[in-house]
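Peer 1: Structures are listed in the sections that come next.
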Structure 1
Amino acid sequence: MTLLRERVDRRQAAPPGRGGGLLTGLLLTARPKQWVKNVLVIAAPAAAGELFTRGTPTRLALVFVLFTACAAAVYLVNDARDAEADRAHPVKCRRPVAAGRVPVPAAYAAGIILGVLAPVAAARLCPPEVAALLTAYLVMQLAYCVRLKHVLVVDLAVVTTGFVMRAVIGGLALGIPLSRWFLITAGFGALFMVAAKRYSEAVQMTGKAGATRALLTEYTTGYLRFVWQLAAGVAVLGYCLWALEEGGVPHTSVLPWRQLSVVAFVLAVLRYAVFADRGTAGEPEDVVLGDRALAVIGLVWAAMYALAVADW
């Protein structure tokens, strides 16, 4: 019995991170669950009705891969930098770097390699604007990891800007002009979800000081509620102004899909706000994919939007 216990102890104490263990750990550190956010690269081409034009899917797939590589680089560097702090966190201590499955130097090396290769590949394979945006994204996110995530309001702006960059990079890759309504709706829609997430974290950490982001102790739940409500209102207003813009009224459809899509858009915002108000709006992808009603509303909105764009 003692011999068996010693064997188990040796296995548990064996240094992780070799062979497949290291590769798996690096992959997990790159947050594959978060890659769904990068699907936003199709936003601008979809809004312009050019999603299925010749060559577009291939170029968007390339942009998706490049942006995913940049995001993975940031996650790797962030976890390597925060390894010590994460070990004291009840949840983050399970991250591969904090848990010792991935050595800190290996995480830094993988992050740097991805962070260099992605913009270089973009410079060779995409328009210059794409490489410039990816470089700006990396610089901004690394500054966020080092300093900006500790600055009130700026942290919200940086995370929101990351979502907007995802939404516009597809347009830059295809040379599609970005309308003011698209930028307003995308920007404030992203701020709505970011602030709702922070609000939910603040609500859930009540009475658990130190168990999550330190900056949340400096925000009040009232302020964060104000931010997500304001952002939701501006996003809805921007979308309504686009839908009701006189120059875009359809002329051939039986139904005014452009205007009708406002109903689905507002319903989607209201449904998401239910989770924000409860303090359960964590990761946006979990909220959207985890609620059947919200997913159905989203599909209805997408269908209406597609019909409106096709009628231009």
Structure 2
Amino acid sequence: MPDAAPDALLAVSHAYCHAQTRGHARSFYFASVALPAEKKRAAYAVYAFCRYADDLVDRAAATDNGIAAALARVGEEFDAMLAGGKTEPPFAPAFAWAVRRFGIEKGPFLDLLKGVAMDLGPAVRIANWPALREYCYHVASVVGLMMARIFELRDERGREQAIDLGIAMQLTNIIRDVGEDFRLGRIYLPADEMAAHGVAPADLASEKITPALRELLRFQVARAREFYRRAEPGIALLADDGSQLTVWLMRHVYAGILDEVERADYEVLRRRVRTSLPRKLALAARAWRDLQRGRRAGDVARD
């Protein structure tokens, strides 16, 4: 097995992954500023693969048996990339390098493909919280498990916190995108919880937030914040080379979206709330304080 693609080819591939991340994953790109260069390159390559798989399966959904064929193709391409010598898609050399360099297992990538497939079809409905949690795991937590290898998780018990952070972040996306998702035929709010709060699917077609929907969203925000809280102890188990700070940044920047939802009085049907750059910088200061707090706690524990 080749150790690496030729230097020039690998550099071009890394540049492609960098551009993909910068253009399509702005919050992660913002947070990744703290990472060492090698880990940045690996994280961007993993992101490029995940985006490719999502796009490929999404396009295939329009054809008969397209989803199954696309999933099989992505799995085969994963193996071909790792075997060496594969230079297409353009992220392939960088991705193969990242997987080998950091020992990323294939399992989370296969779980991601299952999650991508859950998003497809004429309509997406989530029955209950266990189903939503499973969906969040497959589309977000598995990415956290991939990144945990790059960020050098030192204790396998931290895998649960990586899973929790992925769930928190995906719940945040769902809350922010309720209106946009509904227009695409997708409702990720659990059907039983909607019914319990007196919210009908037709209520999501309105441009006005009803009191019942506001309460349902408030409940989901509280749930997401609890998962952010549960994830925090795992951050100290990562390498203290910028990896911890990157995850603290992701934790606060994404959770900051929930603050914006509340500031907008849960008006998520007509528009997508955004976190401004000045607000992100303020959240970065909070992430830095939490990193220092964690370091002090670690020092005390070692004394």
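Quick note: the coordinates plus some simple rules give every number you see, no bench work behind them. Since the model is a prediction, treat every value here as computed from it, not as a measurement. Cβ atoms are built from the backbone, for glycine too; each structure is taken alone.
Peer 1: If Rg and Dmax of the Cα atoms in Å is calculated from each of 1, 2, which structure is the one that comes out at 21.8, 82?
Peer 2: Working through the options, I get structure 1.
Peer 1: Match the computed value 1.09 of Rg/Rh (Cα atoms, Kirkwood Rh), for residues 40-143 alone to one of the structures 1, 2, and report its label. Mind showing how you got there, number by number?
Peer 2: Values: 1: 1.09; 2: 0.99.
It must be structure 1, since only it matches.
Peer 1: Taking distance in nm of label points 7 Å out along Cα→Cβ at positions 152 and 272 from the coordinates of each of 1, 2, which one would give 3.5?
Peer 2: It traces back to 2.
Peer 1: Further, regarding this structure: Which of 1, 2 yields 22.2 for mean count of other Cβ atoms within 10 Å over residues 88-95, as computed? Please report the intermediate quantities before stating the final value.
Peer 2: Details: 1: 13.9; 2: 22.2.
It traces back to 2.
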